[in-house]
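Peer 1: Pasting the structures here.
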Structure I
Amino acid sequence: MKLAVFVNQYDEPAILDRLKADKFGIILVQNGVYHAAVKQNGEPSSILSRNAEFYALQEDLQSRGFSDGDVDSKVKVINFEGLVDLIFNDYEKFMWL
């Protein structure tokens, strides 16, 4: 199964530990984009240590004052068109956390 999870908050959802998939993606939206750009004590967010493909919505990054250069190298910045491509081409199931 190909599963993508939308994370829209900075608190890391505990359920992520229980999700398993052949292909796992984490799409950071709204306040979830802070995981992609903010470091605490020089360390990236623990969410980025997971075995997943990471995406952050460009519009949400920009509305919070971040640029693509502020984003961790593990995270691919996408726009709405890229998000639609993920939904229709790359993943079969989605969850919103």
Structure II
Amino acid sequence: MEYSTDVMKPEDWEQVRSIYLEGIATGNSTFEPDAPDWDRWDCNHLRDHRIVVRAGERILAWAALSPVSTRCVYSGVVELSLYVANEHRGKGIGSTLEECS
């Protein structure tokens, strides 16, 4: 399968959210019980550090950075969120995102 990395766009949110929900369902990825709406997610993640893996119009995985604190002592310290769609796990796509992050 041919795929490429790209900047995440607001119109990608529904597919990104779907992959996030798959991760939440595993119980291994986050303590969040549900995916937030776009506005909340957008406010909590750094705009210049959001990428997706695409195969055509389909998003297979995504990664984004969020600050761990607003305190200046933690400036530059981030949390990496990296999620791969269930059907594409184990294919090296997550490694592609790690290299780009």
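Peer 1: Upon calculation of helix-only ellipticity at 222 nm (-39500 (n - 2.57) for each DSSP H run of 4 or more, over all residues; to 500) from the atomic coordinates, which of the structures I, II produces -3500?
Peer 2: Values: I: -3500; II: -8500.
Answer by label: I.
Peer 1: One of I, II was used to calculate mean count of other Cβ atoms within 10 Å over residues 31-38, giving 21.6; which? List each step's numbers first, then the result.
Peer 2: Numbers: I: 21.6; II: 11.0.
Clearly, the read-out refers to I.
Peer 1: Comparing FRET efficiency 1/(1 + (r/R0)^6) of positions 55 and 71 (r between Cβ atoms, R0 = 30 Å, to 0.05) across I, II, which is largest? Intermediate values should be presented prior to the final figure.
Peer 2: On the way: I: 1.00; II: 0.15.
Once FRET efficiency 1/(1 + (r/R0)^6) of positions 55 and 71 (r between Cβ atoms, R0 = 30 Å, to 0.05) is worked out for each structure, I has the highest.
Peer 1: Suppose you compute percent of Cα pairs over 18 Å apart for every structure in I, II: which one lands on 40?
Peer 2: I
Peer 1: Please compute relative contact order in percent (Cα under 8 Å, 6 or more apart) for structures I, II and give me the label with the greatest value.
Peer 2: I
No lab work stands behind these numbers, since they all come straight from the coordinates. Not measured: the values here are computed from a predicted model. Cβ atoms are built from the backbone, for glycine too; each structure is taken alone.
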